[in-house]
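The data blocks that follow each hold one structure.
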Structure 1
Amino acid sequence: MEEKADTQEYLSRVVKAGFMMQEGGYSKKEIDLTTDVLGGMAPDGSPTIQTRANYPRYLRVEQGTWAALIRTTRNAQEAWALFKNPPEPGMRPTFDVYWELMVKLAAEPADPGHHNLPGDGREVFPFNDRNFSDFEKARTTPPSIPKLIEEMSNAGVAIRGRTLAWLLRQAPNIETALEYTNHSSLDETLKSNLRWCLKEYQRPPSNPSTKLPPPTNLPRDILHAVIDFVCRLQPNRTANTPDSLPNYKLYPIHHALRLAQTGWKSAHASGRAPWESIMLALGRPNIMVSNNVPRDNDIEVMNMALKVLEKAEEHSALSLSMFDSFAQAVRKAVYSRLPILLERASSTSTILPEDEEFMSLYQAQSTELGIPNGPHVFRKADSANDVSGSWRQILTPVFQSRQERDKLQTPCNIVQEASERLRAAWRVLSTKASARQPYVDPRVTASHINGYMRTLAAIGDLEEMVLLLCWVVRDWAPTAAGDLSLADARRLSRAVIVFRAFAEPLLDESIVASLREELEMHSEEGGPVHWPTNQEVEQYIEGDEWGNHQNLHEVIKLAAASGQEQLKQEHQLLGTERYEDVARSWGSCKTR
C-alpha cells in the first residue's frame, strides 16, 4: 500500500500550504524554503525530519535553508555531515549555520522512556557506527564546541547576540571562557570588563585589592552567564578530593556574590535573578566552601545561604526556587551531623552537651500542640484590628542582618535560626493577600511542598509539619489538584509519607488520629492526598541510598525513647513526693 501511495500523501500541512501558495501565483521566498525544510521537505524534494520550531514572522537569515537542514538532523554526526556538504557548492557558513551545529553538539541525549521522536525537541538520538572502521568513525565525528569556535573565528565569523552568554555557561574552564570572549563581537571596553570579571574569580573574599569594574555596563544576560559559570567552578567534595584544597579554589562563589551585588543594583532587575544561580550552587549535595570536615562545612554553607538571601531580599528577588535551595542547604547541615550523633549516643554512656542540645530539636509533643480549624491555615494569629497587611508586609525583612547571626555559636542555634527564617519565607512566598485570610500562590507546586516537608522533618519542627499538612489538604489541594500530574501526585504522596515517618512517632496519638481521619475523608471525596500505609513508610525510610532517612529515623527513635524515659522519671518523682506527703501526714496523726 505504501509503494502505491503518492509521495505527496506523506507531506505535512505546512509543505502543502506552500504548494497552494505557488498554485495561487506567489513565488517562494527564503522564509518559505526554510519553512518547507522544517515541515519535512528539502529544496530538492527529498524528505527531512519534521521539526518543531518557533520562528519569527519576518525572518531574514542569510543561508537560513542550510541552517534549517542542520536543525532537522537527528544527531551531531548527521549535522556535521550536512555542515561539510552545503546545499550549493562554494557556500560559506554564516553565524546561523554555526549556531545550529553548536546546539546539536551541546544537546542532551533523548530519554528512551519519554518516547520522543526526532524533531519533537532539541534532544539528539543515537548514531549507529558499529560497522564503521576507525577511519570512518574519525571522519564522521564532529569537532568539540571550542574547536568549532576556533574554526569559526578563523573564517572571520564572530560570536554575536545571546550566543556568548550561552557559550560561557557551556565553557569547561576559564581559558575556554576567555577564548569565547576574545572571539565575540563585543567592543574592546566590554571585552576588557568581561575578562576582568572572569579572571578575578580566585580573589579572596575578605581582601579585594582593587574595586570591581562596573559590570553593569555588560549586557545583563552575559553577566548572569558569568555568575553561572563562576558558581560551577566551586569544587565538590568527592571520593578523590584531597583532605585540603588550596584556598583560592574555594573563592569562586564569593566572587559570584560580589558580581551579583555590583551588577544588580536595581530592585526590579529584569530576567532571572543571579541570586538563584548562587543559591542553586549552595544547594548542591557536596559543595565545598571550606576545608573543614563535612558537618562543619555544611554549617558554613547554610550561613552563606543566609547571607545570599539577605542580599536577594534587598533586591526584592526572593523566589520559590531560592527557597528550595535554602531548604536543601538546611537539610544537608542536619544530615551531616546525624551519623556522629548516633555514633556518640551508642558508644558513650554520657552524651556531650553539644549533642544533647542538637537532640533537643526532636522533642516529643504532647496534646498542647493543636490543629487549626477551617481553611486559611497560615493565618495571622493576632486578632487585632490594626493587623491587615500581607505576610510579605508583616514579615519583611525575613532574613536578619549578618551581625545578629554571628552571635549564634552552636550548630543547634544556627539550625534553629535558619528554621525560623525558613518558616517566615514559606509564608511570604506561598501565600498572597491579607495574612488574616491568605490564599495560595499558584506558583507553589507539589515539589515545593515535598521539599519543605522533608526539611521540617530534618529540623524536627513538628508544629509546622502539622500546619503544612493541613494547609495542603484545606487550602492548596482545592485550587491546584485539578492540574496535578502523575509525578506531582507521587511527590505529594511522599510528603505525607515523610510526615508519618518522622513526625508521627513524636506526636500525641490523638493528633495523629485526627489528621488521619481528615486525610481519609479528603481521599474519599476524590482529593489527591491519601494516608500512606505502614509498608509505604518503611519502604521510604529504607529506600534512601545515602542513609539519611535511616539516620534521621534512628535519631527520632532515640528522642522518643528519651522523652518516654523522662516522662516516666517525672511520674516516679511525683509518686515519691506524694508518698512522702502521706508519710508526713501519718506521722503527725500518730503524734497526736
Structure 2
Amino acid sequence: MPLNASPRVFKREPLHLLGHLNAQENVLAPGLYVEGEKKTLRARAQGLLESLGLSDRLHFFPGQLSGGQQQRVSIARALMNGGDVILADEPTGALDSKSGEEVMAALCDLNAKGHTVIIVTHNNDIASYAPRLIHIQDGCITSDTVDRSASSAAGPPSVPRSRAAQSLSTNTLSGWLEAMKIALSWLVRKPLHAGLTVLGIVIGIAAVSSVIALGEGARDRIVQDINSMGSDTIDIYSGKDWGDLYNSSSKTLHESDVGYLRSLPYVDSLSPVSSATATITSKSANLTAQVLGVGEGYIRVRGQVLAQGAFFSSDDVVRQAQVAIIDENMRKKLFPNGEDPIGKVILVGPMPAFVVAVIKNVRTSFGGAPELQVFVPYTTLMSRISGQQFLDSIVLRVADGVSNELAESNVNRLLELKHGSKDFFTSSSDSIIRSVARATKVLNLLIISVASISLLVGGIGLMNMMLYSVAERTYEVGVRMAFGARRRDIMQQFLSESCLVCLIGGGFGLLLSLLAGEISGRLQTDFPLKFSVWSVMVAFASSTLVGLVFGYIPARNAARLDPVEALSRA
C-alpha cells in the first residue's frame, strides 16, 4: 500500500534517499503526490528538517551527510505526509554511538508528540528506550511487558496530514510542470547522453521545417514568376493544344478576333501578339533578339513598367510606326557606355526604328537566363519585318471582380462559335497557378516523407535513451512508488522527459532552419526558404508527437515496475 494512502509511515534500512536530490528535496518528494500548495509543502519540509536539527543541511545531498543525518532526513521524509505510525528497523545500524543517540532522541521526541514508534532491533540498549517491549523468538511472541512508570505519550500527532486523495497527475498543469522539472534535472545530470539524443531530434526537425519552408518559398517564387507575366490574364493561341505539330502553320487568329474580344464586357484590356527573331543593330552592338509585335494595351495586360519614355499609342499601331521599345537588358547591350537611348535609331532586322521607351526587366521565369526583347507595334512587325498576316496569339486581361475561370470558359465558347470550330486553345494565369500548386504540394509531400526518415531515426534514438533511463532509474521508480507515486504519475514523469527532449530539439532545429533561411536569403537563391506560423506549428507538433510516440513504451515499462522488485535493485 503506498504510504500516502494511510496515516502509517514506515522507515527502515536501507534509507532509500535519492542521491540526486538534496535533503529538502528528498523530504519534499512524498508531498508531490498529495494535495497541497507547493510553497506550503516546501515550508513543511524545511520545518521538519529544522525540527530534527538539520537546518544547516537543507541543501546537502545524501552523499554529503553523515549516517545519522541521513537517518534524520529519512525520518523527516516519513513525516512529510503526516504519518502517525513510524516503523524503524534497526534505526542505529552501522552508526557511531553519537549519531545513534541523535536518531533515538529524534524518535523519542516524535513519540512524545503523539506518534506511535515501533522499533525492530536486536540491541537491548536500543530496546530500553521503549516503554513497551515485545520479544519475538522463532516467529512467536515470548513476552510483552509495559513500563507503567513511563510517562504516557501525548495525544494524536499535531502535525497536520495532507489528504491522500490527490496525486501528481490530478492537477494536470501543475503535475506536468513538476514532471518537467524532474525531467530537466535528470537531463542536466546526463548532458552527453541527452545532448546526443537532442541532436538527432534537431536534425530531424530542421529537415522537416526546412523542407516545408522550401516548398512555401518555391511556390511563392513560381507564382510571382507567373504573375510577372500578367495576373488575371488569358492567352489565346492558334492550334489544338501545346505540342501540336501544326501550331506553327495554323493561321486561325486574326485582327477581327481582336476587335470581337475587345467588345466583351469582362475584358479589361487586350493585345495581339506576333513574334519574330531578328538582328538588332546599333552603333556599338550587333546581336540577335526576339521581336514582339504588340498592341498599345500590352503594357497594361502584362503589368509591366517603363523605366523611361512612353509606350507607343494606338495611332502608332494604325500607321505602322517605325518605333521600338527595348528592355533594360537590351539597353545595356546596345548602349554599353550608358548613353540615353531615347530618340536613338536602331535597326530591327532591315527596318530602322526610333527608340521611344525602355521597359523594366521582368524577372525571368523560374530562374532562366535573361531575355533580350524588342517591342514594336504588331502592325509594323507584320508588314515591315515578318510579312505574316495572322497573329501568333492574343492576350487579354480580365476585368476586376470577374472570375478568371468563367471568363476563360466564355472566351472559348464565343470564339468557337465565331470560328465555327475549336481551332485555338487558351491558357490562363490562374490555371497555371493551380497546376503549380498541385505539383508543389505533391512534391512537398514526397520530400517531407523523405525528410521524416531523419526524424524517425531521432525518435528511435530517443526511445533508446528513455529505455536506458528506465533501466538506470529502476531504483528511483521503486522509491517514488513506495512513498505514494501512482503508475500514472510514473508514466507522466517519463513522458515529460521524452517530450522535453523533443521540445528542446524542436526549438534548436527550428533555429537551425531559420539560420539556413537567413543564409539562403542573403545568398539570393532562386527558391528562398519562407517560414510561416504553420511551419513553426508543424515543427513543434512533430517534436511533441515524436516525444509521445517514442516515449510511450519506456514510460509504460517504468509504470509497470513492481516497487518491491525495483527497491531490491538498490
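If you work out relative contact order in percent (Cα under 8 Å, 6 or more apart) for 1, 2, which one comes out largest? Write down the numbers at each step before the final one.
Numbers: 1: 8; 2: 19.
Ranking 1, 2 on relative contact order in percent (Cα under 8 Å, 6 or more apart), first place is 2.
Given that P(r) over Cα pairs in 10 Å bins from 0, in percent, derived from a single structure, equals 3, 13, 16, 13, 10, 8, 7, 8, 7, 7, 5, 3, 1, 0, which label among 1, 2 identifies that structure?
Working: 1: 3, 13, 19, 20, 18, 14, 8, 3, 1, 1, 1, 0, 0; 2: 3, 13, 16, 13, 10, 8, 7, 8, 7, 7, 5, 3, 1, 0.
Value 3, 13, 16, 13, 10, 8, 7, 8, 7, 7, 5, 3, 1, 0 for P(r) over Cα pairs in 10 Å bins from 0, in percent corresponds to 2 out of 1, 2.
Where is distance in nm of label points 7 Å out along Cα→Cβ at positions 84 and 284 largest, in which of 1, 2? Don't jump to the answer; show the numbers that get you there.
Working: 1: 3.6; 2: 10.4.
Result for distance in nm of label points 7 Å out along Cα→Cβ at positions 84 and 284 over 1, 2: largest is 2.
Laboratory data are not the source of any read-out in this text; all were calculated from the coordinates shown. This structure is a prediction, so every number in the text was calculated from the model and none was measured. Cβ atoms are built from the backbone, for glycine too; each structure is taken alone.
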